[in-house]
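Read through the structures below before going on.
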Structure I
Amino acid sequence: MLVVKNGNVYLGQGRYEAGWDVLCDGPVIADVGPGLSAAGAEVVDAAGKNVYPGVVLGLCAVGAMNFSDRPRDIDETSAPVCPEMNIRHAFDLRELKRQRFARDGITSYGLCPGTKALIAGQMAFIHVDGGRTADLFLADHMAVKANYTQGVKATFQDKNGPATHMAMYQRMDEAFRAAQEYMDKKEKDYDEGKEVLARVLKKEIPFVVAAETPLEIESVIEIGKKYDLRMVITGAFGVCDYADEVMQRGWHVMLGDSTYNIAGIKGHADLRRLLRQYRQGLSLSLFCSGDVGYPPAYEQVWWTAALMSQAGATADEVMDMLTLNPARALGVDHLVGSLEKGKQADIIICRGNPAERFDNYIDETIVAGRPAFVREGK
């Protein structure tokens with residue numbers, strides 16, 4: 001067992017409790033409150049420091065790249081629509097740069113297919129640290145990743161695939177229509193791809209779709225409305241004009257990294273307006289374009305956070321955008337995203353709020369109840 005003692009514990013939405021403890025029983029939080037202890041427990045002194053849930057990175061392809069081969073394993077390009085593909089089978093523990101994640105407070109992420117296929121496959125949700133692959137996976141088959149971006153056109157224009165936005169819309173619409181017809185049949189031959197899309201149509205899992213420009217976002221919204229999907233729009237640099245409709249439908253926006261992604265730089269996301277919409281009820285989280293793989297899957301997320309702070313977000317609002325909000329979007333908030341009894345013991349200990357000042361260093365990161373990073377000279 002492990003207990004984090006005497007910290008300023010963050011409970012979400014701006015609420016802190018000074019002098020509280022977090023008691024971990026193996027990988028799970030056993031209790032949160034004052035005066036906690038357990039015989040033989042390892043003690044981590046957090047006096048004078050802030051204690052937060054670990055950062056939840058909504059999308060990331062790190063660990064499934066396969067650098068030794070071309071094409072890389074994150075992108076299945078044999079067909080533009082392949083929902084039956086499962087990213088778990090591309091994961092290689094040796095490619096996971098675990099300490100780099102932990103150094104920046106990232107404790108878990110949505111492991112996803114890349115950016116080239118239209119409907120690219122199924123996501124998993126994993127920890128960033130563990131001895132075996134099986135130890136890392138917290139949820140499997142937990143979302144479908146899609147891309148409604150220029151990258152799809154570039155990939156399939158010479159492969160008898162969608163080479164225009166018109167064709168992208170038609171192929172995506174056709175895939176859901178076929179899955180809907182499949183669901184309605186009493187007798188049918190098993191089709192794994194349609195079975196996966198049926199789960200999306202029944203809202204069992206979210207449809208996580210990259211769309212960056214206003215044109216792309218508008219088309220994705222039309223698909224979401226037509227089939228009444230549970231949708232997460234990622235990248236989303238041009239989403240402001242459509243925020244009211246996104247809010248009305250209870251969808252989530254996962255804002256990409258405009259400091260790295262060329263589309264983000266060209267898209268000129270209006271962060272001040274987006275923040276106003278967040279305060280009006282828009283479900284919003286931050287990630288860092290990690291579905292393209294390396295390098296924007298580590299400290300880049302804090303640069304995105306800094307831009308949001310510059311736009312006027314409070315440090316606590318930013319922390320919610322990095323923790324509980326993405327967990328809710330992916331449907332894994334029963335596992336991660338806040339410091340609560342029964343959730344995973346994913347904890348970061350900081351000198352202050354790291355979304356407020358860059359010198360509020362993350363001193364320690366605990367993943368599944370085990371120390372994963374300790375800053376030298378802390």
Structure II
Amino acid sequence: MKKILLYGISDKIGGIEATLLHMISHMEQDKVSFDVLTFYESIAYQEEYQRLGCKIYKITSKRKNPWKNRQELRRFFQQHADEYAAVWCNLAELINIDVLKLAKKYGIPKRIIHSHSTTSTRGKLLTRLHYSHRKKIGAVATDFWACTYDAGKWFYSDDILQSSRFQVIRNAIDLSAYAFNSGVREKIRQQYHLEDSFVVGQVGRLSIAEKNTLFLLEIFAAILKQEPNAVLMLVGDGPDRALVEQKTAELQLGDHLLMLGTRMDVPRLLNAMDAFVLPSFFEGLGIVLIEAQAAGLPSFASSVVPNDAAVTELLEFIPLQDGAGAWAKKILAAKGRVRLNEIPAIAAAGYDIVEEAKRIQKLLER
């Protein structure tokens with residue numbers, strides 16, 4: 001059995017955390033097993049990872065105590081490095097590559113760096129650090145993965161991107177869970193009194209710098225002027241919840257907004273929506289767009305989202321500079337569209353978690 005050390009899972013429920021959990025849960029547990037190394041007190045989906053047999057190793061964060069972080073991290077690799085065939089580092093930016101450095105120093109043969117984003121919002125200083133580490137990453141990692149080619153360009157040099165060591169790892173999903181179900185749709189819409197509503201939805205963290213949530217509210221306000229029965233369903237939570245609530249009050253959206261917080265039944269909620277909107281400033285892929293298309297939802301995303309997300313004709317890209325009114329017009333044009341079965345097309349594009357998990361397992365075992 002190959003034993004893999006996972007790094008990069010935070011304490012927040014997000015795309016990286018959910019994607020990794022889905023990937024490893026679909027692998028053959030008698031052939032590959034996983035442990036998690038983290039700088040957080042707890043990680044998102046911790047109980048689920050532990051049920052899969054993962055040990056959770058907690059190291060003091062560098063922000064909290066840099067000296068203690070170095071000591072504990074070095075001690076961990078001294079004691080455990082020989083247990084692992086590979087370390088799999090999942091990051092949105094190359095700010096901290098200490099884990100890869102120590103994995104190399106203490107002899108872990110396969111050292112994977114996996115890019116999950118296309119840019120950073122962490123400021124000029126940390127962005128400079130990212131580009132400094134970008135020059136060094138080829139010397140400490142052995143395998144270079146990314147959720148899209150654009151995410152690969154954010155992390156790697158052209159030489160790496162053109163080599164056999166680079167792989168695009170698709171953020172695949174459980175297609176059977178997301179297939180449209182009219183019965184579920186009716187039940188959810190009755191539960192939230194949405195029977196006659198045009199439901200615009202988004203799933204994601206309430207993060208203005210990434211998800212552009214305030215602009216989403218402006219788009220919805222423009223929709224509401226033309227469609228009085230419209231409702232905006234926001235699924236997720238995040239650091240900017242208070243700002244979203246403040247903007248909601250300013251736009252007088254009132255009872256037309258459903259903020260459902262973090263939910264574990266996203267596939268069911270997608271059934272209840274009529275359109276999915278993601279006007280992000282950047283995305284590594286936008287896995288929620290794949291999920292929305294799997295549910296047969298007309299979907300609209302900013303033109304900065306990677307083209308990889310367009311696996312069906314349901315997804316339309318719109319420039320942010322077109323303004324809220326233009327977005328609203330295109331979204332309203334989708335009203336009443338019949339929901340079709342898009343699962344075969346999404347599977348053909350490589351987003352079936354069963355098949356992608358098999359491919360990743362082979363890469364880990366190699």
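Observations on the model:
- Among I, II, structure where helix-only ellipticity at 222 nm (-39500 (n - 2.57) for each DSSP H run of 4 or more, over all residues; to 500) as derived comes to -8000: I
- Comparing FRET efficiency 1/(1 + (r/R0)^6) of positions 158 and 182 (r between Cβ atoms, R0 = 41 Å, to 0.05) across structures I, II, the highest figure is found for I.
- For 3.2 (distance in nm of label points 7 Å out along Cα→Cβ at positions 166 and 254, calculated) the corresponding structure among I, II: I
- Value 1.00, calculated as FRET efficiency 1/(1 + (r/R0)^6) of positions 110 and 302 (r between Cβ atoms, R0 = 35 Å, to 0.05), assigned to which of I, II: I
- Which of I, II leads on distance in nm of label points 7 Å out along Cα→Cβ at positions 86 and 334, largest value: II
- Origin of the derived value 20 (relative contact order in percent (Cα under 8 Å, 6 or more apart); candidates I, II): I
- Which entry (I, II) yields the derived value 0.50 for FRET efficiency 1/(1 + (r/R0)^6) of positions 102 and 174 (r between Cβ atoms, R0 = 35 Å, to 0.05): II
- When FRET efficiency 1/(1 + (r/R0)^6) of positions 46 and 62 (r between Cβ atoms, R0 = 30 Å, to 0.05) is calculated for each of the structures I, II, the largest result comes from II.
None of the figures in this text is laboratory data; all of them are computed from the coordinates on show. Values in this document were obtained by computation on a predicted structure and should not be read as measured data. Cβ atoms are built from the backbone, for glycine too; each structure is taken alone.
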